[in-house]
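K.L.:
Take a look at these structures.
Every read-out reported here was derived from the displayed coordinates using simple, explicitly stated rules and does not represent laboratory data. Source: prediction; values computed, not measured. Cβ atoms are built from the backbone, for glycine too; each structure is taken alone.
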Structure P
């Protein structure tokens, strides 16, 4: 019964983690859609959002210091690695 109990407990933990991961993924996608819509609205209204930190990131990217730019972008925005990499590549 000890091994069976451990197996059942492991399956419960795994199922809980999978459910949580799924909800977080769905939330991330929803946030990305809202941010995209907000960017479209700002663009339509011709409102520029200036963030001094991102100008530093852009300067690093233009100087060919891509890794430092990605690191700085992540520090300033709290973004993940892929999002930061994509953003820096758009700045280049």
Structure Q
């Protein structure tokens, strides 16, 4: 099991555009229209499934919110940071 990152480690590693919200990291991606967001959410879901680390994804008309945490570890781990970076590369 991965170790939960402490505040200093998280501050150093958190990718640009992501924010901490309690025991999760979150990013809202903006899109011109709904279907662009759905396409992006599908890409994120495919990456997450390959990595076997599944985020919470909320699709709205012109944005997609992605939340990551490592439930088994009880907080944010390097796995979450790695996935955040992979999701950003899908954009």
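K.L.:
Of structures P, Q, which gives 2.7 when distance in nm of label points 7 Å out along Cα→Cβ at positions 44 and 76 is computed from the coordinates?
P.N.:
P
K.L.:
Separate question: Figure out for me which of the structures P, Q the number 3.8 belongs to, where distance in nm of label points 7 Å out along Cα→Cβ at positions 4 and 36 was derived from the coordinates.
P.N.:
Attributed to the structure labelled Q.
K.L.:
Hey, helix-only ellipticity at 222 nm (-39500 (n - 2.57) for each DSSP H run of 4 or more, over all residues; to 500) derived from one of P, Q reads -28500; which structure?
P.N.:
P
K.L.:
One of P, Q was used to compute mean projected area of the Cα convex hull in nm², and the result was 5.4. Which label is that?
P.N.:
The read-out comes from structure Q.
K.L.:
Moving to a separate point now. For structures P, Q, which has the highest computed value of relative contact order in percent (Cα under 8 Å, 6 or more apart)?
P.N.:
Biggest value here belongs to Q.
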